[in-house]
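Novice: Listed after this line are the structures, all set down as structure tokens.
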Structure I
């Protein structure tokens, strides 16, 4: 039995991304290693999804929150005051799930581990304003220095930690993540019909899921569908938010006369997103850079063929199941889409291989690896 404490800010406050990572990791530990004593430190949830998740798991672990609801106090508590909670609870391990650890000296007999998801602040600097970038940089550097062990979510992230932060390789381990188990199972036909009607989805479509920001490279998909041959013309469904980049995309769509072939779904509740994946013909994700690539995993579990970018972490997730393209080459993307659409054998093979590849990241496997990492610290 291990006593493990977590910074649960992201689990309590983020709908996707780091929030999903945190909730999936904790769900796995609760499910497969119930003998461990878990404590979560976090402020009150900011969305209904997180609130429902907390209700589901709160009787299986301990939750500690700041005594004051003032945002300034809560920020101070997460950075410094939480040390008193750690000292009182005397955990074996404290895990910072979202690229940071509490500031100050280590608590005696507590081992610290921090998950680093990506180093976009170095890779794509213009994503952040200078002040935010500096704050993130300070937090990440401090966390890596304090940690007894750094958990990188991919080989790509491990390489970046070594290259940008000069961290010794022996201090870093790789621990892949899973996606929500709601993507694991086939959805019944009635649910699929209901969701298709609810969102007015076409019979066949390309799908993109993710934030609408420049480095995700959604423009390439739009450029590619504009040059598809007549018998391969297929609509694109985009699920994601991002006001400024969306304006760029809408302008491009208008210039290319694709208004009737692109459907935006700004907000899709989690209960429907897995169905939208399973209804899709091909999932396209031509991002320039990611720390891991959860949507690739979600698509493969959903039996949806994946086209993604060459290089980076993408092949770590997609293995030999995905098709890889140059994220700067619209012709290559268009050709790959047409190749899959025109050959049922290729499509079926990608579905089968994708599911097989995804099972490597099943929550049982990723949780077993996480428990091994914890045990190695003691």
Structure II
């Protein structure tokens, strides 16, 4: 009878759980409606939280929230499967008082989350499907190996310069040909230890190249799948975009319709400046540090290629360079490319340059 009464008491209520995720434990705070209920620590498993909400608040609508971080979207999907209306938020988007900022700890963070969730103050992040997430993981892995390969090449060049060894004039070290790498493998420094250090770097480079080739083959196969083939073909009608760059762009954007307008998409890519304005004072700063680094880097790389092959973008870049310098001008060109990408993906049609006439 008492249990039945408890169920009736919870009918129509909304229960909000905010939890701070960590490897060893989660700190959870509960609000019932707008009223704080309690805080507690639990094992770091979504099923424990879902079971607690179902057992202690039967008949209620259960909501939960956590900040995006190392655990990804696994807890989110598990909680949804248990009929808990979970959302994931960006840490910087959670309203924080000065007191909470100065006294930051897990209990404060979880209580702040549950309170903000109960007041409807949080803006949830877009959560991709598991398939889209795994596809993006593959493309990002290749992107990270490209950076590792670049770093390894710079280390080799630095070691040669430090050791006083000049690269022969007939060696093409720009493209790191087989002949150049064979020369590196046969090279001997003044001591055995120095030679070992050089050869270790060369071996690392060869390993990275092998892995990059494997990633590239996998991504090219993925680009021919039903999900991506048509979209890749459409994006490649834009000057400056290759098959691999199209795949990175698609796996980072995932769904173009989740961006409400051009400004929202540009902000996600990190192609808009920070702004601090008050009254008549307007101060526009540098490009925002809050961005998708992989997407931004790829768009800038595509922009450099496009100004060599697209007359209209080359003219725009030259005009902008005179006014603001090349580094700022190329960001503007990347923004133009992003607008073309958005047009192609929304309208599902090839890009056709406007011919002045």
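Taken together, the values in this text are just the output of simple stated rules run on the coordinates, not laboratory data. As the structure is a prediction and not an experimental result, all values here were calculated from the model. Cβ atoms are built from the backbone, for glycine too; each structure is taken alone.
Novice: With distance in nm of label points 7 Å out along Cα→Cβ at positions 309 and 325 derived from the coordinates and found to be 1.4, which of I, II does the value describe?
Specialist: Values: I: 1.4; II: 2.9.
So the calculation was done on I.
Novice: Taking volume of the Cα convex hull per residue in Å³ for each of I, II, which is largest?
Specialist: Numbers: I: 141; II: 240.
Between I, II, the highest calculated value is found for II.
Novice: From I, II, which structure was Cα Rg over 2.2 N^0.38 Å, for residues 29-148 alone = 1.20 calculated on? Display every interim value, and only then the final one.
Specialist: Working: I: 1.16; II: 1.20.
Source structure for this number: II.
Novice: As an exercise: helix-only ellipticity at 222 nm (-39500 (n - 2.57) for each DSSP H run of 4 or more, over all residues; to 500), calculated from one structure in I, II, equals -13500. Which structure is it?
Specialist: Numbers: I: -13500; II: -18000.
That value comes from structure I.
Novice: Let me ask you something else. If we compute distance in nm of label points 7 Å out along Cα→Cβ at positions 125 and 157 for structures I, II, which one ends up with the highest value? Don't jump to the answer; show the numbers that get you there.
Specialist: Details: I: 2.4; II: 3.5.
Once distance in nm of label points 7 Å out along Cα→Cβ at positions 125 and 157 is worked out for each structure, II has the highest.
Novice: Next question, about the same structure. Taking mean count of other Cβ atoms within 10 Å over residues 13-20 as the quantity of interest, name the structure among I, II where it is greatest.
Specialist: On the way: I: 18.5; II: 23.1.
For this comparison of mean count of other Cβ atoms within 10 Å over residues 13-20, the top structure is II.
Novice: Here's another thing I want to ask about it. Say we calculate FRET efficiency 1/(1 + (r/R0)^6) of positions 77 and 165 (r between Cβ atoms, R0 = 35 Å, to 0.05) for every structure; which of I, II gives the highest result?
Specialist: Working: I: 0.85; II: 0.05.
Going through I, II one by one, FRET efficiency 1/(1 + (r/R0)^6) of positions 77 and 165 (r between Cβ atoms, R0 = 35 Å, to 0.05) is largest in I.
Novice: From I, II, which structure was distance in nm of label points 7 Å out along Cα→Cβ at positions 37 and 53 = 1.0 calculated on? It would help to have the intermediate numbers written out before the result.
Specialist: On the way: I: 2.5; II: 1.0.
The correct label is II.
Novice: Using the calculated result 12.1 for mean count of other Cβ atoms within 10 Å over residues 69-76, pick out the matching structure from I, II. All intermediate terms of the calculation are to be shown ahead of the outcome.
Specialist: On the way: I: 12.1; II: 15.1.
Going through each structure in turn, the value belongs to I.
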